[in-house]
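We did not get these values from a lab; they are worked out from the coordinates using the rules stated. From a predicted model like this one, the values you see are computed outputs, not experimental measurements. Cβ atoms are built from the backbone, for glycine too; each structure is taken alone.
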Structure P
Amino acid sequence: MTDISRTQAWLESLRPKTLPLAFAAIVVGTALAWWQGHFDPLVAGLALSTAGLLQILSNLANDYGDAVKGSDKPDRIGPLRGMQKGAITQAQMKRALMITVVLICLSGLALVSVACKTPADFIGFTVLGLLAIIAAITYTVGTRPYGYIGLGDISVLVFFGWLSVMGSGYLQMHTLIPAFLLPATACGLLATAVLNINNLRDIDSDRENGKNTLAVRLGPVNARRYHACLLTGALVCLALFNLMSLQSLWGWLFVLAAPLLVKQARFVMRELSPAVMPPMLERTVKGALLVNLLFVIGIVLSQTLR
């Protein structure tokens with residue numbers, strides 16, 4: 001096997017295209033902290049680093065778990081990764097997982113050491129970090145991975161929404177603002193929509209291989225309705241936050257992305273074949289990023305142009 005094909009195999013397993021979604025929630029939390037008059041570039045940078053490494057760990061563990069269980073077979077619609085192709089061995093992937101965990105621990109400890117002002121905060125965020133590592137691994141790895149029983153969606157909501165946004169904001173502000181739960185939920189719902197598209201794409205192969213994702217449990221029709229609810233819920237959360245807290249015309253910038261989300265929702269509701277879902281995965285990621293970006297720009301403009 002050539003060095004190029006080995007590199008490609010690792011890139012396929014690392015899935016760098018998923019990283020912006022992990023970064024988006026940290027950027028939203030940082031923008032909210034800045035809006036409240038608090039911004040620490042070192043804390044923000046370490047939070048971005050830790051979130052990115054956690055996403056990489058989740059991606060690698062996902063490939064390892066699915067490969068070991070034989071869930072990803074050549075007839076699946078989604079792309080085969082390095083282990084499924086035989087380009088990466090179990091031993092190599094285990095080594096990569098251990099290295100990534102070490103890097104997460106280093107980045108995470110640096111983050112809490114710099115950001116936490118009290119022993120309680122240090123201990124609390126260290127525990128949260130350990131839980132995030134466990135969650136990233138056990139999504140598909142272990143005797144009873146929670147991704148195989150339909151709990152992946154709630155995990156994404158918690159870690160890509162509530163924990164990332166509220167946590168990154170708290171580490172810079174050192175206070176919890178309940179209203180921030182609305183944009184945090186919006187981030188989580190958008191990330192969950194990406195996972196749901198992925199699960200809709202693989203719904204048939206997942207069902208056949210005993211991977212009972214929420215899409216499999218809901219069925220193809222209800223999973224599509226659920227997808228529309230996720231996108232709508234995200235927009236509603238951001239609208240409520242602007243009405244209740246931000247109270248700025250600039251805060252409605254995210255609405256510019258609404259037609260794109262509506263178009264995506266209509267397509268998903270109309271097209272019932274899993275074969276048409278792969279292009280929608282990238283479009284859903286881009287749609288989620290656009291909403292978050294416009295929301296952040298709206299926060300900045302509402303503060304600078306008031």
Structure Q
Amino acid sequence: MIKKYLPGYVLALAGLGACSLPVSSTGNSALQVLDYHVIPRTAFNGITITELSGLAWDEDEQLLYGLSDRGRIYHFRLRIEDELIRDVTPVYAAHLADRKGRLLSGRESDSEGLLALNANNGRKGDTQLVMAFERRPHLARFTPQGREVAEIPVPEPLQAINHYRNDNNALESVAWHPEYGFITAPEEPLIGQPRNLHTLYALKKRWSFMAYPAPNSSITALEFMPGTRSLIVLERAWSGFPNPMVNSLRRVHLDRCSEAGTCPVENLQVFSSSFSIDNFEGLTHIRDNLYLMVSDDGENDLLRTLLTLFKIK
């Protein structure tokens with residue numbers, strides 16, 4: 001949804017140095033931003049590194065995976081020392097392909113959310129990537145090299161694109177929990193549901209929580225805190241220039257929900273600016289209490305692919 005606002009907004013900010021202006025942030029002391037790193041829009045293996053919408057860390061392979069909403073997968077060598085991002089080096093890039101090896105195109109290639117399975121079991125070579133797709137809403141497993149293995153069932157309300165508010169408001173996120181299985185969510189609530197009430201979907205369970213109180217606040221990424229039922233939710237809210245871009249990191253406690261399934265949520269950090277358009281869409285746990293999130297540069301020269309390292313205390 002956000003891309004329809006980008007051209008006019010970027011032009012309006014062209015003379016203001018949009019990407020260098022400070023962003024105000026509020027939150028509680030549980031989250032601390034540690035470092036930033038810009039990934040240049042260069043080409044690797046003939047594929048431009050741009051429009052990252054998903055992140056996933058593979059502890060066994062020591063790789064950071066990045067997913068572009070243009071149907072591309074990237075691998076990066078990541079070096080974090082002393083809670084700072086020391087280096088991010090691309091080592092692989094490929095277009096996504098179906099089970100027969102045909103490159104995904106059109107609606108099939110709108111890849112948004114990313115999750116790495118078997119990525120921290122002490123064994124190399126068994127990682128699979130789970131991806132969430134938007135314009136044909138579904139989940140699917142892929143090899144790390146970008147070839148589809150199989151689709152993953154999603155609950156019935158999420159299967160038809162006409163259940164969503166539009167075809168650019170579908171699935172942008174996916175997470176996995178040993179008790180609940182795969183969890184995903186519409187970017188905005190489905191048609192007929194309150195616009196300020198997000199719903200998370202597993203095959204056999206649903207949870208709801210109040211959206212961040214900003215117009216069009218949308219879910220762009222999900223990540224469980226290891227060993228808990230606490231889900232980190234990345235939301236992005238924007239309704240076009242001159243309204244501020246609002247990115248919020250929130251924690252939803254799935255083990256403290258009411259009998260009706262409404263869960264408590266706390267704001268960990270909220271980033272808001274009328275002069276910066278870092279559109280954060282990807283999120284992953286790295287190790288211990290360290291996390292990374294990434295912004296989608298929209299393949300625009302005034303925007304950037306910004307990695308942000310933070311920790312949750």
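If mean count of other Cβ atoms within 10 Å over residues 29-36 computes to 14.6, which of P, Q did it come from? Please list the in-between numbers first.
Numbers: P: 22.9; Q: 14.6.
Value 14.6 for mean count of other Cβ atoms within 10 Å over residues 29-36 corresponds to Q out of P, Q.
Consider the structures P, Q: one of them gives -0.27 for log10 I(q)/I(0) by the Debye sum over Cα atoms at q = 0.07 Å⁻¹ as calculated from the coordinates. Say which. Don't skip to the end; give the middle numbers.
Numbers: P: -0.27; Q: -0.24.
Label of the originating structure: P.
With distance in nm of label points 7 Å out along Cα→Cβ at positions 61 and 165 derived from the coordinates and found to be 2.3, which of P, Q does the value describe?
P
Given a value of -500 for helix-only ellipticity at 222 nm (-39500 (n - 2.57) for each DSSP H run of 4 or more, over all residues; to 500), point me to the structure among P, Q it was derived from.
Working: P: -23000; Q: -500.
Checking each candidate, the match is Q.
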